[in-house]
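Listed next: structures, encoded as structure tokens.
What follows is calculated from the coordinates using simple rules that are stated; it is not laboratory data. These numbers were taken from a predicted model, which means no experiment stands behind them. Cβ atoms are built from the backbone, for glycine too; each structure is taken alone.
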Structure P
């Protein structure tokens, strides 16, 4: 049986407990992690360089790794998106290329290798597939040929699932993935900081990132605390540059 045939079987098997259309990204991530020699997978979209939307992960550790990249604003997936090419990074490469991400990654996960693949076709320039590896599995256990073939299959399934969540919806149902809903809290928190501290949206995001990194939180966690007023704006203002 080929890798793509096993992928289709794994995707079909996951329908039992992930049958709702908004859970399609999680089904895909689980199927990817099952058929490739990796320990986890995650799928995300970029609406702008600063606005990354997680769609689904195969497991919690992979979800954490995505949130950490977004929190520190650097990492293999962001670089793959910027350069439009696959990025293969073992721990030494992660440490040297993205030190803040490395520090957070080794503190909060057992992941030590990442392969990030930009998606193509209708998701070209916006979609990404991350593959995560945990020792003793080496980074070269995955061939790019197989990984890219599975990435193309992921895009094909997304295209087949491009049905709207409702007649009034402005996008496919899988855009309503739970992880995407959680990330929307960050955009709300940015607006809250933007108005409350009279800073630009970019500065608001920078303040949130700085505080999250310093507090050992990911950005999604901090956004919820800010919106619940558990982290006051005055505390964030301490990190604001003098004007």
Structure Q
């Protein structure tokens, strides 16, 4: 299972880009479709989506092939991070991290001792194939992907320091929350917001720290790759359904 995420880490270290989408609904079919078409990953969103902890095992069973299941937890709660990974997630994305100390705490929650503080109950975990995978502990410590979100001025200023932690694999810019925090919401402020975001990715590139983002503020995927963003999360199951329904309605109503 974790060799899938190891390939993502290898791509990131080689400076390559990885791409995927958000999953907001409790529908394993989207995980199956994403796996069938070969997306690098899907971010299963427990922060803003309708997905709860009890929903995860059924959703995670939908993943196959080389598509990684990354879970965005709703907060920097070490116990929740461990429980998500216990159920079989390949990695975690953690929002609203405001200090290096918190980043280290949540990253260590994703690793077993001695590298971290994750509790040991290997025979009971879905992630270890219920104890039948003897290599799970070592592979999980090596391969679990840890992503820290940058969503405020304070976090933006700490992005390099957070991303330099050995336990952190990538920093992810959340442009919507960042724009609100910087008081740069709306199209009139796109230029200033992009300038702030560009400063983050430029500093991280110099420090060889991978950075992720969503398409935002008038920038398309090729533009983001050109700027140096290595992880692009574009679209969601809800968005794809909504856009298809809107297009269908227009077609049906056309003369």
Structure R
């Protein structure tokens, strides 16, 4: 039980990596504040966890809204007495295409969803963690925008995900003295809704990886568990690849 009595915010919790993380963290003893836009799915997940041996509340909203970031933290305090960790996982890929033909609205939406939301999260999560005497923050980034494995047409996505790495590094320097760790998790191809349902596309993505397969959401959740737990007590400012080797193969 690596997370016993730890209260953790998870965004993007209604499906994919976020939902897998919620089930994994609950099994490890965490109190969960689940965030996402899709309220019915979020409520269903919280109910499933509560019917088991876990404790979870659902708080639906849009991570692009600064007040929503504040609300998630306040609900953690109200329901569980404080905040110990956060898995800021929600994000979008946006439209794929070259920068000269990309709509400005797409750029702004991707940056707001993937990067500005992380600023909002840290702005409210860090003071709450300081009250607890420390904590751990994990942002879901990507090997895209970090490694030499460039992906055409993904300029907005790459820029936003690279920005998360820089943000985590700055936070780790600024708040290490407060006992707060900040890291980024960089998955490879993972079987989530973002990857679609086309089996031919899945086969192509799998073939890009030396392991010749895509990750399951549960496998990525296990890496998030490591980064949020005391097992990684001396890990901060890192960009942890969990990409099945795809960045090496495409380099």
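At-a-glance table
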read-out: Parent structure of the calculated result 3.7, given that distance in nm of label points 7 Å out along Cα→Cβ at positions 74 and 114 is the read-out and P, Q, R the choices; value: Q
read-out: Value 21.0, calculated as mean count of other Cβ atoms within 10 Å over residues 18-25, assigned to which of P, Q, R; value: Q
read-out: Structure (P, Q, R) behind the derived value 3.2 of distance in nm of label points 7 Å out along Cα→Cβ at positions 106 and 130; value: Q
read-out: Parent structure of the calculated result 4.1, given that distance in nm of label points 7 Å out along Cα→Cβ at positions 202 and 234 is the read-out and P, Q, R the choices; value: R
